[in-house]
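The numbers here are math on the coordinates, done by the rules we state, and not lab data. Small disclaimer: the values here were computed from a predicted structure and weren't measured. Cβ atoms are built from the backbone, for glycine too; each structure is taken alone.
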Structure 1
Amino acid sequence: MPEVRSPTVRRRELGALLRRLRLDRGLTVEQVAEHLLCSPSKVSRMETGQRGATARDVRDLCDLYEVADPDERARMTRLAAEGKQQGWWQSYDLDYATYVGLEEAAVSLSYFQSSIVPGLLQTLDYARAMHEAGFQKYTPERLDEHIEVRMRRQRLLRRDPPLQLSVVLDEAVLHREVGGPAVMAAQLDYLVEVSKLAHVSIQVIPFSAGAHAAMDNMFDILEFSAAAPTVVYVEGLMGWVYLEKPQELTRYYQVLEHLRSRSLSPEDSVELIAEVRARHNSATFLAPRDTSNF
């Protein structure tokens, strides 16, 4: 399987390796910072992938951690160099650039959404309506850029090999008229079509399932083919959080399995999506006509 060399994931891969080496040597972040003559925050940011490491950083850390294998030192230097490269998304100056960088290199992505269609499955009109309804207002040019990014991200479903996508939606997602009934009908029609792809699974938690474990939440689980750790992404009005501690991952995997167990099967989910789509279509045809120009 060809590997996508996302700079975001290369930084996290190197960071995970550096952290493991530090812990194996029984060193604290403060001790490493003292050796490097830098701040502890720099060391922490390198280990979490928030900051790229330089070739000199890698050399000094390899010396400190007693990494003698020339191939391993070369691999770490290569990861540092790849972490400095520019991804296509970085020219757009996105607040969520880290997420796009992770998504770009993921081999598997599991979504749970309780209120909206996930970005990778949105139609252009649905995406525009979502941005126009947002709290942050953009110029028309900037709005077009955000929509362009969203549409470009969807190429992950058509690449070779494609992203393995598993989606769990609350039924409320199907009924909320983002952009109006015509936009929603087209959006649900697209969900039916994309569900036919072998690498896409869509399940719906029906209203009849009652309360469930994540009614007030949404999250993504991103998995990678490289040594980069699995990441759980959680988003809210106050920002976003990236989780990767083993106990955090275990918790979210358990919640995801619970949600899947409360969901309809993929086949029954598609039937429900088609039923709700038909209602949106009916609402479109029944909407009053604008006769102001007659």
Structure 2
Amino acid sequence: MRIPRYQVDAFTGQPFAGNPAAVCPLNRWLDDQILSKVAAENNLPATAFFVPQPSVPQPGHQIDQQFDQYDIRWFTPQSEIKLCGHATLASAYVVLKLLHPELKVICFQTRLSGELTVVREGEVGQGELFSMNFPAIIPRPCLSIPDRLLRALGPLPSEVLEANETYIAVYGSESAVRNCHPDFAKLRDLHPYAVAITAPGDKADFVSRYFAPSYGVPEDPVTGSVHCALTPYWTNRLGKTHLHAQQLSNRGGELWCELSGDRVTIKGAAVLTLEGSLEF
């Protein structure tokens, strides 16, 4: 069997930055064990698989806009995950730039996160932006902070929140986030929880880092999904709905986020770095 494989760096306009994702378009769903083995073979933070569905007319949009619908799933090297922003962006790039460049809008149907719409937007300094619409996740104060979490992070955060099986540790400065050296073994023991750390940014509105060692991703280069929770938090704290975010991993990445009701819009660029196929 041979399936197409693309590698896309998401949330960046430069190769070898942002978050790399493998994208494997399928004609039909394969067995879950095969999907897991392909993701492990790719050995990237996430592999996205999608299967096309019949186009469905969308109300409230211009008549010249075309929509395509796909079912989408995401896998890390170790397990399937509920939501992945950077692999969704990478998948949209593959569809809208390579497979169907005549389209401007596509819709991904997910198993656990509802409908995700992606729109091609205009060119910016680092390339063309893709706008993704996600459900907002409102973080709440963590009422029982695990000691292992605090020991793993070192310097104590000013507060700890939780959202969607993620602990969010808030710090007072960008330097505290940049200089954090977590104990990944202790973080791994928090499974199924991952950990995000965040603070006000020096140049961006806020910065963050994200750790998920129990899912095979010690530090994720750029994490779109966690911004579904970070955006409502920083919107409330900063009193603004349009936010510029930076993720301070070694590769780094940029996101533009907007809270609108119970939805979060996340925008980012992407770049293709590899195209080929897997054979097995």
Structure 3
Amino acid sequence: MFTATLTTSANMTSAERVALFKEIERFIFICFRLGEFQSSYRSSEYYHKAKDIYSGEVSVAAVTQEISNNSTADATYAINNFITKIDKKFTYGEGFYGWSDLRYMLYEYECSLSVRNNMQKVDWAMFTKVAKDKISVEHILPQTPTKWYWRNQFRQFSADEIKTLSASLGNLLPLSQSIDSGPQNDGFNDKKATAASGRRGYENGSHSEIEVSKEAEWDAYRILQRGIKLLKFMETRWQFQFKNEAQMLDLLHLRFLLEQRDIPEEIPPE
């Protein structure tokens, strides 16, 4: 369909072409990135639409609207598939970190911050380079939190709950440069600040890092808050809706944060 719109026989304005491309991208995200529908889903239908565009038998606006309608109609089923898929990844201990399209979603969020701040800090090429050079996605609360800061900050939670918090969406942050394994377990204040060794802290990183660096502390509430924020960004960016915040809470696997529990005394600093 992309190729058909670029031919001289396709009678359309640049604005119509852009509108079509946006709806195609939305369809791909909802149906394939969230829903993981079969790769052949609607392929025959859209192949014929491409021929109709090429031959001038259908208007681009009509095809754009049809794709939009199909994406909207498929969204609820796609969301249910997404929830099932993420549930399984939490069972395996990966959580959202194991979602294959996490980088794409985080890149789009970074882009939205770039537009707001009128400055680009990260481009898509940095997300797609070979493994040793591409953008790192860090667990802010480490997967294995051995430092005192983390053990004290999350002392009211079990080891399994901490593992879930670590893998939840709001705890995952794209870094503007790769880091070695050592600093990943540093306390939050150390992660925020640029080290004497030259390792760049959150405060001097991407827009996403800078946003996180403005938090005074990093705790379970902030992980939940940022997770909801990212899910709401997804709703706005790709124009679909989760059922409600309760469904978001279940998707993030953080419903246990609603439980009333006593907070133990602070662990003495090391």
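A few remarks follow.
- Comparing distance in nm of label points 7 Å out along Cα→Cβ at positions 171 and 227 across structures 1, 2, 3, the highest figure comes from 1.
- Identity of the structure behind 21.5, 75 (criterion: Rg and Dmax of the Cα atoms in Å, calculated), options 1, 2, 3: 3
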